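Next come the structures, one after another.
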Structure 1
Amino acid sequence: MRAIVFNSVGQIALEERPVPEPGYKEILIETAAVGICGTDTTVLDGEFEGTVFPLVPGHEATVKIVALGEGVNDGVFDFKVGDHVAVNPSTTCGECELCLNGKQNLCADWNGLGVVASDGACQQFFTAPSRNVYKLQPETDLNEAALIEPLACSIRGWDLLPRELGSHVLVYGAGTMGLMMAQLAPRMGAASVTIIDINEDRLKVAEECGVEHRFTSADDAAREEWDVVIDATGAIPAIEDAVTRIKPGGAFQAFGVAPAEETAKFSPFRLYRGELNFVGSMAVHNSFGRAVEMFEVGALNAKAMLSHSFTLDDYSQALDMFRAGTGRKLQIRPNDTESRELQ
């Protein structure tokens, strides 16, 4: 089989590898689609904490079951060869203080498939622990459903935010994650949702996804302050602007991934005087199953969010396109023979 491999910082190769054998309570799966994410570029650039090279990237995956390892169905599961499933890439030690106190996503030994020390989905076949595999309905589009993993991250983000009927929400960034946070906001009680992005093409996607208020600067909006402000960019200038837009008593969430060594300026007095709530959000936490449910009831306009699919041969082209900020959500489909524009 063929696989994309990050051999070291900045080094990408397309390699031939043997099809892996599923171990105890593991499932062998054939990759249908895997989304390209900012985490992939962070890993390749050597900026993600703990990454071990060489590594097969790809953590937003939907797949088809090919084989079951010993013990897979000995407990609660009832998987069958041919089932269409989504894969939660997060694994934890289950033994540290954080895991034992219900904060598994903050585990010091947190490992994301395709991110830290276990191979991910940018290959034709791979294995995953059965506890990380979630069945999909037969009618669920297997390619569009690769959005379930980032949706699970978005649900985790909303789990940490105050949810009050009639709130006004401001989102910075109309990329995949910002669009998801914005589309979930009305289901969380928002009376209005505003999205900011300097890329006009991304604002057009936001319109297709039903986001009513769209601007290249928050200065152009009818409101000056919002109850909930979410940064989904990780860009320091956006963050510094975002924290000035919070209504007293409101909340700010650092949802986008900023460079680890960067710092942002804000007024501690305003934080104190306005009783502002600052919160981060890290990956998936008890939210993947709910993401499957939300995706399958149509919480996202998935079709509007996808623009291109690429073969393994064109992985570098896809990554260049992602870095340039062109297109919408980009996918790798390792078993396809042709790259294509989906819109």
Structure 2
Amino acid sequence: MNVTEKLLKSHQIDETLFVEARNGHHLAEAQYQALKRQIEALLASKNAVIVAHYYTDPQLQRLAEETGGFVSDSLQMARFGKEHPATTLMVVGVRFMGETAKILTPHKRVLMPTLEATCSLDISCPIDPFSAFCDAHPDHTVVVYANTSAAVKARADWVATSSMALELIEHLNAEGQKILWAPDKHLGSYLAEQSGADMLLWDGACIVHEEFKAQGIRDLKHVYPDAAVLAHPESPKTVLDLADLVGSTTQIIEAARRLPNDTFIVATDRGLIYKLEQLAPGKRFLEAPTGGRGATCHSCAHCPWMAMNHLENLLVSLRDECNEIELDAELCRQAMVPLERMLAFSKSLPPR
């Protein structure tokens, strides 16, 4: 039973979320422009800026860029929110991203279109059993993925994103440290294989990336034999073994621009395709198949929680100043330590 099935079985996920992910919230251009004008006025009056993730709806990414905001991966979102002078951050993504912004900028107001948008990796790593797991292995350095709650981050020594995790694990391994990694087992296995580090892994996975299937990619390669496969390391090893490039969302974008191929099979959330088509015009991007032949598709290559963000609830949140991220001050102080380590370490890395 995979993580998706476990979460559904334990009723931690409402099935309607998956329907929501498939349906989307795309607005006609006139509607988009009308909402954009209202949102622009609110952003100006509240000294606010939009910080959005690559996996959100293309219209939200477009809105962020057209209003002076920012679209990127979780690492660069965190850095942008920390450094931008705005006193209110509208974080468009999932809850851990809003919490990260609040931890790094406790003096700022952090709003989200909805507080219900969470993450399967976050859900799969509750603080109490995770803390007990850490206590049982006191000789391990605790490194957690950014896709975790504020409480889990506060229990860790380091926080990592997929764009800098390998360099961090290699650094800690060179120092002779044994590593406890959570929550994504696929990313953890990839990091252990690439670095040779002694890693103890928590059993978690992303419901989107876990559904990519190697056989589906092979079948697609028969149709497009010259296509390059770009995969996020949260995908299963059988998928990563077929990839021409394994990397974070930002690294996938860079590879699509750099590689000579004109067709790519993309094994990550389909929200990234909007940015890929923007930055690599003239190239074709195909969603990697999910769910296998004839199987039920739970995520259909798009996070159901990311799909809960749309222009209407963003406008309401900004107008009413609701859906605010509020965290305990002491918890923020504790979680700030591994997050600041992450930012300092990533800044020390040479450009890739």
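For which of the structures 1, 2 does the calculation of relative contact order in percent (Cα under 8 Å, 6 or more apart) return 23? Derived from 2, not from the others.
Comparison across structures 1, 2 (criterion: distance in nm of label points 7 Å out along Cα→Cβ at positions 88 and 248) gives the highest value for 1. Tell me which of 1, 2 gives 22.2 when you compute mean count of other Cβ atoms within 10 Å over residues 72-79. Derived from the structure labelled 2. Taking mean count of other Cβ atoms within 10 Å over residues 184-191 as the criterion, the top structure among 1, 2 is 2, with the largest value.
When mean projected area of the Cα convex hull in nm², for residues 224-303 alone is calculated for each of structures 1, 2, structure 1 gives the greatest result.
Here distance in nm of label points 7 Å out along Cα→Cβ at positions 32 and 64 was derived from just one of the structures 1, 2, and that gives 0.9; the source is 1. Could you tell me which structure in 1, 2 was used to calculate helix-only ellipticity at 222 nm (-39500 (n - 2.57) for each DSSP H run of 4 or more, over all residues; to 500) as -13500? It must be structure 2, since only it matches.
Just so you know, all these numbers are worked out from the coordinates, no wet-lab data involved. In this text, all values refer to a predicted model and were calculated from it rather than measured experimentally. Cβ atoms are built from the backbone, for glycine too; each structure is taken alone.
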